[in-house]
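Novice: The following blocks contain the structures, represented as C-alpha cells.
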Structure P
Amino acid sequence: MKEKLPAGLLGIFLGVLGIHKFYLGYTKEGVTTLLISLLTCGIGASIMAVIGLIEDITYLSKTDEEFADTYVYNHKSWF
C-alpha cells in the first residue's frame, strides 16, 4: 500500500518532475507533469512545482485513512 509520507516528500522535493504521481501509480499524470516541465523550457516547471507543492500539502494534511481512500483506492489523481 502506498503511504502518504513518501508521496508527500517526493512531491515536495521532486514534484516538478511528477515523481509523486509515479509513486502513487498515476503513470499518465506523471508523464503529463514531466513533459510539461521539460517541454516548456522552465515556464511550465514553475507551475508544476506549485501544483506539486499544493498536492503534497493536501496529502500530508489528510489522515492515513483519508489518504488511502482518496488517492490509493479511489484514484483521485489531481488535487
Structure Q
Amino acid sequence: MYYVYLLRSLISPEQKYVGITEDLKKRIAEHNSGQSTHTTKFMPWELVTYHAFQNKYKAYDFERYLKTGSGKAFASKRFL
C-alpha cells in the first residue's frame, strides 16, 4: 500500500506537510525525530489524515494534487 498523508505542526498549526510513504508509522516517527530536513523546524507533528492506495501512480498523483493551490484549498476545507 502507498499512503498519502497530511501532517500539522503542533507548535505552529498553520504549518502543514503532505507526503507519501509505504510505511506510515515509520515515516511519522522520522518526521518527529528530526530525520526529515523539510519538517525538523516545526516538530512535533500530528497526523491529520491519510489515504491508502494500492496503485502507486494514483497515490503520487493525489500527493501532487494536494500540493497545488486547489489541493491545499480542498485539504483545508475537508480535512482541517
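Please treat every number below as a calculation from the coordinates, not as lab data. Note that this is a predicted model, so its numbers are computed, not measured. Cβ atoms are built from the backbone, for glycine too; each structure is taken alone.
Novice: Looking at FRET efficiency 1/(1 + (r/R0)^6) of positions 3 and 51 (r between Cβ atoms, R0 = 25 Å, to 0.05), point out which structure of P, Q has the largest value.
Specialist: Q
Novice: If Cα extents along the principal axes in Å comes out at 31, 26, 17 when worked out from the coordinates, which of P, Q was used?
Specialist: Q
Novice: P, Q: which one has helix-only ellipticity at 222 nm (-39500 (n - 2.57) for each DSSP H run of 4 or more, over all residues; to 500), as calculated, at -19500? Could the numbers behind the result be given before it?
Specialist: Working: P: -19500; Q: -11000.
Here the read-out was taken from P.
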